[in-house]
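Values in this text are rule-based calculations from the coordinates and carry no lab data. This is a predicted model, so every value here is computed, not measured.
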Structure 1
Amino acid sequence: MTIKLSESQKKAAITGPDSVAATMQQILRRENKLGRSQEHFWVVGLNNANKILFIELIGLGRQNRVSANPPDVFRMAIYKLALKVILVHNHPSGELHPSTADRALTDRIIKVGEIINIDVIDHLIITEKSHLSFADLGIIAELKASDTWRLIEKEELEMRRMKEEGAIKNARKEEKKNAKMEVARKMKEKGMADEVIKELTGVSISVIKKLC
C-alpha cells in the first residue's frame, strides 16, 4: 500500500536517519492504538537527490513479527526508477535492538538490490518516539561486505525479470507521452484552440501554450 505524502514531504530531501525516522513516526502515529501495536514494514524510495519518490507499506504483522520478501521490497522501486531505498520497520514493544532475523533479512535484501542496481542505504527500527539506524551502527557496511548470503538462481532471475519489465513499462509510458505531444504540436500548428487540443489529447493547457 502506497502511503500518501504531504507536499512538504515530497519536496524535502532526506538528510539522514533522523529525518527518515521523523517522517515515518508521523506516518505511524496516524494509526489508532490497535494499528500501532502491530509491526509494519515500509520501503522508502529515493531519487539521486535523496528526495522521497514513494513510501510503501509492504508488510503488516503481529506485535513482534512482520515478513518482507525481496520482490515486494523492490517492486515499487523498479517502477518508480528509484536509485536507493531505505527499509523501515517498527517495534511496538519499544525495544530498538536489531534481532538476528532483522539482520538476516536486511542482508538478503541488500544482496538482491546489488543485482538490480538499487542501493539499500539503511534500515531503521522505529518506535513512536525513538529510532535506531543500521547504517549508523555500521551494520549496513558490514552486511554489504559479507558473503554469507547468496541468492538462489530462481530469485535472481525473478528480480532481473521484474527490472526488465519495469523498464519496458516506463519506456512505453514515455513513448505514449511523446506521441501525445507530437499530435498536440501538429494541432497547434494548424491553429486549433488550446482547449480543443487538451480535450482531444489530454495534454495540459500550460504545456500546450509552450508548444511551438
Structure 2
Amino acid sequence: MRYDLIIFDNDGVLVDSEPISNTILSGYLTELGHATSYEDSLRDYMGAAIHRVHDLIQERTGQALPADFDETLHARIFAAFERELQPVAGVTDVLGKLVADGVPYCVASSGSHERIRVGHLRTGLDEWFEDEWIFSSEDVGRGKPAPDLFLHAAERMGVAPERCVVVEDSPLGVEAARAAGMDVYAFTAMTPAERLAGANGYFGDMGQLLGLLG
C-alpha cells in the first residue's frame, strides 16, 4: 500500500449519519425561524463543525442562535442515532483489510468526540478504533476547510502529511485535505464528484476504496 496512514472522515464515510443529522438540523433551524431545507443543510453544513452553523446564521441574519442550540441539536441527533444509525455499507471490510495488512488508520471528524463515540457504539465500529486514533475538530479549534484537524491527526499518529491519504465525502473535507498537503479520495455516495473537485480519485462504493489505496 502506498500510504503510511489512512485518515477517515466519520459522518457519511464510516457511519451513515448525514441524512439523519441534516434532516434534524434543517428542521431545527426552520423551527427557530431560519428557513432551511434538507438540501440547504447538505450544501452549507455537511462536513462542517458546529461553529459554522452559528457563523453562517449570524452572518446571514444578524441573529445569534440560542445559547442551548448545540445541546438541543446534539440531543435530538443522538436520540435519532440510537433508533436509526447504521455503518456505511462495506466499511468494516475495508477496516479489516487495513488491519490484516498492518496499515495504520484513524478518524478525523468535524463532529465532537461524544458524537463520534455515540455513533461508533451504536454501529459496532468502536471495536475498530482505539481512543488514541480518534480526532475531532474540538482538538484544534478550527474545523474543515482549515487543514488543522488533518495535520493534528498526522502529527499525533507520527506520519508526515505527504504520506497520508484522507477519505472524505464533503467539499469542505476535500478542501481541508488538499490544504494539509495530503492526497484525498472522495466518496460520492451522497455528493456528486463535480462538487468534490480536487480529489485524487473518486469512488461510489466502499468496495472500490481498497483499489484506490493500492
Structure 3
Amino acid sequence: MQSEYMPPDTPLAVLHEDHEVLAVDKPDGLLSVPGKGAHLADCLLSRVQAAFPTALLVHRLDRDTSGVMVFALTPHAQRFLSREFEERRARKTYVARVAGQLEPKAGEVDLPLIVDWPNRPRQMVCHGTGKPSLTEYRVLKAGASESRVRLWPRTGRTHQLRVHMLALGHPILGDPLYAPDPAFGRMMLHAEELRVNHPESGRGLSFRAKSPF
C-alpha cells in the first residue's frame, strides 16, 4: 500500500546542464510527474520546469526510487532522447539492497511482466500475456540477511527491477508495494548511472549520482 504523499523538501540537484540536456538527481519519495489531484501536483517535473521553463519529460522513475533522471531542454532533444530509451540505447545502472543472500553472485532474470489489474499499480510475472523483460544483476556484497546488488535493466517495464528481485525471492528492502517494512525509511533502490548520446553532437554522455544508502 502506498503511503500518504509527503514530498521531500530538498533543493534541486543538477548533475549536468547544456543547451539541450539537463540531468538531475531525483530524491526518493518525489513523483516524477504530477498525479491526479492537487495533492499530487508537486513533482520533479514541476520543480525542474520552475528553474528550467523549457524542460520536457523524457522518462520516469518510480516515486520511491532516487537517482539520475534526464530532461530535454528543446523539442528536438526530447524526440532524440525518447528514441534513445525506446530503442534501448540508453544504458541504466541501479544499485539496490535486497533481502537475503542472493545466489548466484551474477546472472539475469528473464521473466515477462504485465500489470496485476485487480491490484494495480502492482505488476506481476505472466508467461502467457506478459511483455518480455530482462534484468542483469551482480552481487556487490552479501551477508546473511541482505545483499547489495548492481542492476542493469535491459528492458524498461514498469516496476521491472522490483518484481524481478521479488521473483528471485529477494525483494528490494523497504519496497512499499512488494515488501513493506516500516523498519526501512525508504525503498533501497537508486538509479546510479545513466548513459545516453547527446542529441546534437552524438557523443556519449554519462551521468552519475552517488547512492545515499
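When helix-only ellipticity at 222 nm (-39500 (n - 2.57) for each DSSP H run of 4 or more, over all residues; to 500) is calculated, the result is -15500; to which of the structures 1, 2, 3 does this value belong?
1
Could you figure out which one of 1, 2, 3 the value 42, 29, 19 for Cα extents along the principal axes in Å, for residues 75-170 alone was computed from? Can you show the working numbers first?
Numbers: 1: 42, 29, 19; 2: 39, 34, 23; 3: 49, 32, 19.
Structure of origin is 1.
Quick check on the output: 21 is relative contact order in percent (Cα under 8 Å, 6 or more apart), derived from one of 1, 2, 3. Which one produced it?
Details: 1: 16; 2: 26; 3: 21.
Here the read-out was taken from 3.
Taking percent of Cα pairs over 26 Å apart from the coordinates of each of 1, 2, 3, which one would give 35?
Values: 1: 45; 2: 30; 3: 35.
Structure of origin is 3.
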